[in-house]
Structure P
Amino acid sequence: MLEVKNLTVGIKADKIKNVLYNVSLSVAPGEVHAIMGPNGSGKTSLLYSIMGHPRYVILNGKIFLDGEDITFLPPEEKSLRGLFISFQHPVEVEGVRLSTLLIAAKNKRAGESDLLKISDVRMIRDMRQLAARIGLKAEFLRRDVNVGFSGGERKRSELFQALYLKPKYMLLDEPDTGLDVDGVKVIAESISSAVSEGVGVLLVTHYARILNYVRPDRVSVIVNGRIVETGGPELAQLIDREGYSKYGVVEVDGSG
């Protein structure tokens, strides 16, 4: 189980500015826990803090992965232990092919000294089959990570990476951004497939659109860095109908 207990976090600026306050939540294997909230509420900060982004300073609280305290482990160690994070706005990585990245990550997890070693020819075959399943052309495997990718292609690429690496827990930051309805369905089906195989998912979203296809076990609402309500799937539908006004939030537009 992935557990966050009483997490208070600041972000490095001219001085430490608090962005999360006493956040507690958990995600079990094979469970989807959706995090919803208005723009700037702390949703992305929560994922970054769990993963160990160096800009975020944990001031109080603990993070446990299957009983191990991973609060202050660096991101690469958290990744090796089974965490995977996707970004709201994935960055370009020039000079690194997508296939090379995945081969290196797979070999690192397997303890191989040669990270670029292709020990099994089925690795490339499996990549191509998985890419096709989520609507990513095979040619993207030969391209530099996210370079020249559209917003939707970047989202498909990140989920492709997650599914290929088979983490224990996926931290997904608005995985439906930039996708049309058909794309959302494909991404949702892939997430649901991973969940059925025992992967725990912490899914951040502003709207309930993707939750119409990926049924969450729990929904938590975060406002101003604090979790203000937790419930079942019906909570997401309520927010979809009424927005965040019940929490004292008035949104100017529907962006973000």
Structure Q
Amino acid sequence: MTARSLTRIVYPMTGLLLIVVAWGLACWLGRLPVVVLPSPDKVLYAFAGNIPLLLEESWVTLKETLYGFGLALLLGLPMAVAVANSRTLNLMFYPLLIALQSVPKVALAPIILVWLGPDLQSKLAIAWLVAFFPIIVDTAAGLRATPKELLELAHSLKATRTQILFKVQFPAALPFVMTGAKVAITLAVIGAVIGEFVGSSEGLGFLLLTATSQLDTPLAFAALFALSILGVLVYLMVEAVELLIAPWLPPAPERH
């Protein structure tokens, strides 16, 4: 393990340890009720005592997250290509996309629940709504940022528009696509939880609501930590894909 990799592990763990110590001191010195803020040991006990339940509910939220993220990629990438390569479509739809992104998804969730019902489809739709905007914006920015020299070379070789897209523009835009995907996958977790808050009988969001309604704050915090772990894991999944396609990514600019 390199010194850089070790640093990326040690610093976050140190920060987490400091937060836990401060949290424990606040509970101890402030004598806070468990309902208000449980101490770290009570949360750890609730987490360890409910691992089967947390794993079961995490699997539900993970499926909703991945399905919504996959749909965001499936629809977002072609839409980004259309917006980036057509001035008419850009002027027609880009302001509408911004307007849709500005609408709080919590406000849209009850409507989607009425349309699609309380099953998986509604959570998938909300996760997609939250996740697809970063993919469109970053991918379109990457396609527009293709070096003009490469485009001129492709045109001089009489490449078709499809060849230019897949052999020049899209490879050049891959770093932007991965950046958008990293943002989108974490937002997809939030979208899945929003859907579970509005109407669901399973998932970590439902477990969190159930625990708070029963004043079981340690279990609610355990569900929050499970959500955090889930978010980190799906983010690492996207980073793993980025490492796999690293040979096809453009070289990073040199630092002066």
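When distance in nm of label points 7 Å out along Cα→Cβ at positions 124 and 180 is computed for each of P, Q, the one that comes out at 2.2 is Q. Work out the source of 19, 12, 9 here, i.e. which of P, Q gives that when semi-axes √(5λ) of the Cα gyration tensor in Å, for residues 116-163 alone is computed. It traces back to P. For the set P, Q, ranking by FRET efficiency 1/(1 + (r/R0)^6) of positions 44 and 84 (r between Cβ atoms, R0 = 41 Å, to 0.05) places P highest.
Among candidates P, Q, the computation of distance in nm of label points 7 Å out along Cα→Cβ at positions 28 and 196 that gave 3.2 used structure Q. Of structures P, Q, which gives -27500 when helix-only ellipticity at 222 nm (-39500 (n - 2.57) for each DSSP H run of 4 or more, over all residues; to 500) is computed from the coordinates? The structure behind it is Q.
State the single structure among P, Q that was used to calculate Rg/Rh (Cα atoms, Kirkwood Rh), for residues 36-131 alone, giving 1.16. Spell out each step's value before the answer.
Values: P: 1.03; Q: 1.16.
Source structure for this number: Q.
Source structure of the calculated read-out (FRET efficiency 1/(1 + (r/R0)^6) of positions 68 and 212 (r between Cβ atoms, R0 = 35 Å, to 0.05), 0.90) within P, Q: Q.
Given a value of 180 for volume of the Cα convex hull per residue in Å³, point me to the structure among P, Q it was derived from. Answer by label: Q.
Throughout, read-outs are computed from the coordinates displayed, never taken from laboratory work. No experiment lies behind these values; they were computed from the predicted model shown. Cβ atoms are built from the backbone, for glycine too; each structure is taken alone.
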